[in-house]
Structure I
Amino acid sequence: MDTYVTANVGASHDKSSRAEAERIAMENCLSLGSKKCELISTYSNGCVALAESSTHFGIASRPTLGESQNAAMEQCNGASCKVVFTSCSKAIAVR
């Protein structure tokens, strides 16, 4: 996420490795015109939510979508945030 200027979000999901997911998320953020993006959250076998207002943001990963959304909203500390991004990963069976 570009937390400095644009608030652009780059995300990826259901990748085979954390390194691949992080690389793609950063590329996605930069491709939206951001000059400086940073990794602010990772998740696996669960969900993530991003809530934001003009002055605050909150991001949280939890086992369920509802828990993620609630936790992200709580991080806004009373600002009038709204959830602007959610995603859940698929559990992958390993044999």
Structure II
Amino acid sequence: MIEQQNQGPGNGLFNIAQRILTIVVGMVETRLRLAVVELEEEKSNIIQMLMMAGITLLFAAFGLMSLLVLVILAIDPQYRLTAIATTTGICYCWRSSARW
């Protein structure tokens, strides 16, 4: 049988190319893993921001409703029904104009 030579310029060049290729593949794998981790973090950040925006809108709506009740209660009792009808009309017009 013919034994292969473990030494020589061709074999050394092949080993160097193989090491370079292994390093490059490792770098690409590391970069892809980092990109995946970054995307997962951004996904969780976006979900957290959407939840915070929803909670903020909910609290803002409760605050506006409380302010509306306070305004209605501050009006003289004989004009409260008129104030309720007026604020209802204003809110309805505001809602209708927001659709367009």
Structure III
Amino acid sequence: MSAPREPADGNRRGEARRLESRIDRKVQRLQRAEQERRSVIGETAYLGTLGVLLVLPVIVGAYLGQWLDERLQGFAVHWTTSLIVVGVVVGAVNVYLFVRE
């Protein structure tokens, strides 16, 4: 039985370069991921913005509908419910457009 052969010196250098290249790529990838990672505060602000974009049109629709129902005789909650539904649709479109960016 013969002893395992030692790789040639040039072969070792090539392997070392490939290993160094792979390590450099992984380090760069980790650094990019660290820079692009969102913070907890950033995520909280993002979710808060989504909530405001959805809820604000609904509230505006409810108040505007209630005001119209008070001004016009014969309508109990017709305008209020209609404008709440419109507010939900507008809010959903706002959230969709914001998330799509």
* Figure out for me which of the structures I, II, III the number -32000 belongs to, where helix-only ellipticity at 222 nm (-39500 (n - 2.57) for each DSSP H run of 4 or more, over all residues; to 500) was derived from the coordinates. => II
* Structure fact -> Value -0.63, -0.87, -1.07, -1.16 of log10 I(q)/I(0) by the Debye sum over Cα atoms at q = 0.10, 0.15, 0.20, 0.23 Å⁻¹ was derived from the coordinates of, among I, II, III, structure II
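Bear in mind that the values in this text are calculations on the coordinates, not laboratory data. All of these numbers come straight from a predicted model, not from anything done at the bench.
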